[in-house]
Structure 1
């Protein structure tokens, strides 16, 4: 009977190891899914920024009025700065270690998040 118990214990141990392995695979799969969603959102946001830059560039080139040109180029500059801020945030996130925990300002994190979702929340306004 002892050998049967040993065999059962070994089988239980193997099953527990397999469950842990499958849990790790599931976690990795979930992370990859989240990464895909994040990548899609970032690509969409950069597409919005590029559309703004292209359209205001065309508008600025067609304008003879200096004030209208300045306004168009200010929009281009603003869009470029927004893209730079998003890129800086992504690089900062990529450089941080998953095991390292740091305190962050909740207000700052929310402001960075709002930069990403601004157009989705408030729509695109041409002023």
Structure 2
């Protein structure tokens, strides 16, 4: 089966890739399905040049942190998005999924409070309401 699709006029088109906002929304939905707590989406593009969005959320324990991260990775993989890098899976206290245009941080509650990324990136706009369901 070909990876291209046929238009009604018979010409081939490549499948559409989802934009960063759509992938962030999908990641957010997946995190919430796994009962992630305190979900925040920060728009870093105006204040940083290394990524456009941070998705931050917490789990109650290491098992839930791992489940949230695994669920997000699976959902985005189904949408043909693969992380450039994953860090912290072994300890499951702070798992970072790096998708280039956006980074997903899944914390246990203690690490979330200790590192306080929302405070560190306080100049970034909170776009949680616009990009989460």
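Give the label, chosen from 1, 2, of the structure having the highest value of relative contact order in percent (Cα under 8 Å, 6 or more apart). Before the final figure, lay out the partial values.
Details: 1: 20; 2: 27.
Checked 1, 2; max of relative contact order in percent (Cα under 8 Å, 6 or more apart) sits with 2.
-10000 is what came out when helix-only ellipticity at 222 nm (-39500 (n - 2.57) for each DSSP H run of 4 or more, over all residues; to 500) was calculated for one structure; which of 1, 2 is it?
Details: 1: -31000; 2: -10000.
The read-out was computed on structure 2.
Ranked by FRET efficiency 1/(1 + (r/R0)^6) of positions 28 and 76 (r between Cβ atoms, R0 = 30 Å, to 0.05), which of 1, 2 sits at the highest value?
Numbers: 1: 0.15; 2: 1.00.
Comparing 1, 2 by FRET efficiency 1/(1 + (r/R0)^6) of positions 28 and 76 (r between Cβ atoms, R0 = 30 Å, to 0.05), the maximum is at 2.
On distance in nm of label points 7 Å out along Cα→Cβ at positions 60 and 84, which of the structures labelled 1, 2 is highest? Mind showing how you got there, number by number?
Numbers: 1: 1.3; 2: 3.5.
Once distance in nm of label points 7 Å out along Cα→Cβ at positions 60 and 84 is tallied for 1, 2, the winner is 2.
Quick check on the output: 11.8 is mean projected area of the Cα convex hull in nm², derived from one of 1, 2. Which one produced it? If you can, show how the numbers build up before the last one.
Working: 1: 11.8; 2: 9.8.
Here the read-out was taken from 1.
Of the structures labelled 1, 2, one was used to calculate distance in nm of label points 7 Å out along Cα→Cβ at positions 36 and 92, giving 2.9. Name it.
Details: 1: 2.9; 2: 1.6.
Traced to structure 1.
All of the numbers you see were taken from the coordinates with simple rules; none came from a lab. Keep in mind that what you see is a predicted model, and the values were worked out from it rather than measured. Cβ atoms are built from the backbone, for glycine too; each structure is taken alone.
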